[in-house]
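Listed below are the structures to be examined.
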Structure P
Amino acid sequence: MSVEDWAEICRLHRSEGLPISEIARRRGITRNTVRAALASDRPPKYQRRPRENLADGVEAAIRVLLADWPTMPATVIAERIGWQYSMTTLKDRLRQIRPEYLGVDPVDRMSYAPGELAQCDLWFPATKVAVGPGQERVLPVLVMVLGFSRFITATMIPSRQGGDILSGMWALISQLGRVPKTLVWDREAAIGGTGRVTTPAVAFAGTLATQIKLAPPRDPEYKGLVERANGYLETSFLPGRVFASPADFNAQLDQWLVRANTRTVRAIGGRPVDLVETDYLAMLTLPPVAPPIGFNHRIRLARDYYVRVDTVDYSVDPRVIGRFVDVTASCVQVVVYCDGTVVARHDRSWAKHAVITDPAHVATAATLRHQFIGERRRRQATRHHHDGHPVALRALPDYDALFGVDDFTMHTTVFTDDTSTGMENTP
């Protein structure tokens with residue numbers, strides 16, 4: 001019986017008052033059909049009889065395996081139960097029954113107040129970027145997403161070390177002009193790999209009057225905003241692009257983010273660029289001083305007058321050899337101080353195991369070396385005994401003649417001290 005038949009039977013009986021027999025005669029159906037239609041207060045619904053499935057016969061064996069190994073792959077289950085049919089049929093059945101053994105892990109829909117937080121993460125694009133002559137690297141990109149407005153900011157950094165991550169965070173926060181009240185991170189090694197926020201990260205957050213909150217382990221949904229932003233960058237920004245340098249990458253990324261933040265986000269029912277002002281007004285103001293970022297260490301300058309940052313060596317003014325120097329490095333510059341005076345300044349190299357040399361330092365080293373050799377020769381030429389008379393210098397061939405050594409084919413004209421005779425010999 002169709003829905004149309006059911007509707008007409010109800011009308012004839014309840015509106016026109018026709019008896020069951022008359023309705024059956026008019027519609028050409030049996031009286032029992034009319035009675036069944038009138039007994040139902042809802043229209044009939046077609047239900048297809050379940051078809052027999054090949055997986056029905058092995059479902060019991062599948063359940064035995066899932067009871068002990070809920071995550072067992074479908075290919076392994078097929079091997080264990082001797083499945084010889086289509087894998088699609090088996091996988092369809094597994095999708096139905098596997099949740100009974102895995103359990104249910106619901107994800108809550110979160111809403112964020114303006115200025116409440118920003119989620120941070122590192123994205124590693126597969127495309128390599130040229131960082132030096134003949135050297136290309138896969139470099140991390142620090143991504144930050146504001147919770148309320150979904151506004152995305154990002155920048156490429158030289159490494160995933162703590163100094164570079166904090167430098168990247170400060171660059172993005174400075175770009176926003178305000179500080180989110182909470183910065184959410186996963187357990188990135190340089191931020192909180194041990195489950196506790198590292199000391200440099202705590203100092204950074206304290207200067208900004210904010211806090212860094214770590215996500216639970218193995219819970220990517222906890223910072224789903226930035227994870228989705230990473231996927232958006234991977235699929236919409238990266239394909240088809242070529243980058244000549246990290247600076248070129250960041251330039252292209254900045255241009256793309258301007259357009260990306262004008263898209264409508266369904267979850268908030270608006271565009272990030274329109275809502276970021278509300279986020280901005282609820283954030284904290286920037287601190288009066290910059291937070292501690294980058295690399296900072298003190299070292300005594302060795303004779304080769306180079307200091308190392310990451311894996312790159314940078315030259316320093318050799319006039320401060322043997323003295324302590326303070327090395328500071330951001331993502332863009334390396335500066336070396338000695339007693340508050342700048343003794344080296346270089347652009348930061350993002351290459352690996354490179355050597356960065358200032359020609360002025362090499363020239364100074366050559367001058368110092370020449371002066372040192374001249375001074376040493378002067379001291380040797382004017383040496384005196386304790387009683388004041390000069391120390392005599394004798395040539396080595398004189399010693400050969402003195403001791404009867406005559407089988408040398410060449411004689412060295414190196415001078416030695418002869419303090420026993422007081423004689424002076426010159427070549």
Structure Q
Amino acid sequence: MDSAVGKRSIFTADFLFPVSSGAVRDGAVLVKDGRIASVGKFSEVREANPDAEVREFSGCAILPGAVNTHAHLSFRREDGPEYGSFSEWLLGLIERLEENDKRLAENATDGAREAVEAGTTFMAESSPYGGCLPYLARSGMAGTCFAEFFPHESGDGTPEGAVEFIMGKVSELGEGLPPRVDARVSVHSPYTVDPESARLAARRTREAGERLAIHLSESPEEYDFVTEGTGGLADIFSSNSWGATGKTPVKYGDGIGLLAPETIAAHLATGVGEEEIEILARSGVAAAHCPRSNENLGCDVSPVPAMMRAGIRVGMGTDGLWSSQSLNLFEETMVAVKLHNFDGETGLRLATLEGARALGVEDETGSIEAGKYADFAVVEVPPSGSDTEREVLEAAAENGAVATVVGGDIVHERL
């Protein structure tokens with residue numbers, strides 16, 4: 001890893017895609033003290049900074065690093081349960097957890113490396129009680145580890161005790177972390193966290209000015225549990241007696257105070273109609289789109305174009321290697337591009353700046369602009385067609401990154 005402190009470096013390539021502005025041929029990024037100092041044509045940036053070190057990437061494009069809005073690092077693809085219905089898959093996951101936990105360090109380290117090599121610079125990771133935080137912190141990526149809690153096994157077994165426990169755990173996890181890495185709370189799902197625990201956790205995190213993550217409206221089985229109290233999730237963890245609300249998961253989440261601008265909701269794939277989209281837009285909640293996981297686990301297609309038209313912040317997420325094929329966020333984005341018939345420009349924004357907006361970090365990352373952290377990926381492709389952004393996305397999806405830079409530090413470089 002190259003230290004960025006006190007250095008001025010120019011990164012240049014055949015093309016530069018800032019995302020916040022138009023593409024630049026023979027573009028360059030000037031990096032100083034870990035942040036972007038200027039962006040433009042290489043000749044102009046070089047003339048203004050003749051003493052800066054130059055890193056030239058011929059035959060390549062520079063684009064913002066991928067922002068993964070929802071990932072799980074604790075799994076490795078070789079051990080996962082077979083795809084099928086969501087509840088069947090989840091039961092297989094639970095059966096494998098004890099054995100999987102023995103390899104947590106190896107799995108999370110390998111998963112983080114895979115993400116970095118694919119050009120990811122910021123990750124929102126979710127793991128039980130924040131178990132993957134140390135491996136996210138060591139990966140070189142910036143990001144947040146959302147600590148999932150399960151009230152039936154947390155604290156003294158009461159909603160108050162469970163929430164007090166996870167708030168204390170997150171505070172403890174936050175000590176001694178590197179810059180730009182933090183820990184926050186995740187209300188895992190409507191079928192694992194009772195309404196009062198979820199309500200309290202949401203209130204406490206908002207009072208603390210923190211973000212909150214949740215899996216919401218993911219599967220047909222979740223929909224059946226929340227609305228009717230039936231289906232394969234009705235007793236997945238102990239006795240889930242709070243179902244049968246007569247409401248869709250989104251309406252239920254809104255009713256107990258889960259939905260707010262600080263909330264990032266993953267999946268939103270089943271039971272999300274016009275009324276739910278209106279609620280999501282009104283509440284300001286953000287969405288993490290994980291199309292491969294949704295397809296693999298028998299969930300519906302998230303109505304992302306309609307959500308975007310309603311003004312909902314949407315970013316891309318890979319989910320984990322037990323529910324999806326890879327942790328390459330650009331690969332995930334290409335699935336969304338084809339699924340929703342997006343153009344390359346929309347796809348590139350979803351993978352980068354829109355993901356940063358969904359997580360509330362758009363002032364620091366997600367695009368290549370002066371003042372932001374120098375977070376970007378270098379991809380081997382000299383774009384030549386009419387949709388250059390799509391060419392770059394396809395190259396990143398297929399081959400990963402030649403180099404990944406986080407806060408001005410080169411955290412991955414293909415030799």
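State the single structure among P, Q that was used to calculate percent of Cα pairs over 21 Å apart, for residues 163-402 alone, giving 73. Answer for the origin of the read-out: P. Among the shown structures P, Q, from which was the value 0.00 of FRET efficiency 1/(1 + (r/R0)^6) of positions 19 and 171 (r between Cβ atoms, R0 = 35 Å, to 0.05) calculated? For FRET efficiency 1/(1 + (r/R0)^6) of positions 19 and 171 (r between Cβ atoms, R0 = 35 Å, to 0.05), the value 0.00 is produced by structure P. Given that distance in nm of label points 7 Å out along Cα→Cβ at positions 283 and 299, derived from a single structure, equals 1.5, which label among P, Q identifies that structure? Traced to structure Q. Here relative contact order in percent (Cα under 8 Å, 6 or more apart) has been calculated and equals 21, so which of P, Q was it run on? Corresponding structure: Q. Starting from the value 84, 30, 18: which structure in P, Q was semi-axes √(5λ) of the Cα gyration tensor in Å calculated from? The structure behind it is P. If FRET efficiency 1/(1 + (r/R0)^6) of positions 67 and 307 (r between Cβ atoms, R0 = 35 Å, to 0.05) computes to 1.00, which of P, Q did it come from? Derived from Q, not from the others. Could you tell me which structure in P, Q was used to calculate percent of Cα pairs over 16 Å apart, for residues 155-250 alone as 58? Only one of P, Q returns 58 for percent of Cα pairs over 16 Å apart, for residues 155-250 alone, namely Q. Sorting P, Q by distance in nm of label points 7 Å out along Cα→Cβ at positions 51 and 243 from high to low puts Q first, with the largest value.
Laboratory data are not the source of any read-out in this text; all were calculated from the coordinates shown. Note that the structure is predicted; figures quoted are calculated from it, not measured. Cβ atoms are built from the backbone, for glycine too; each structure is taken alone.
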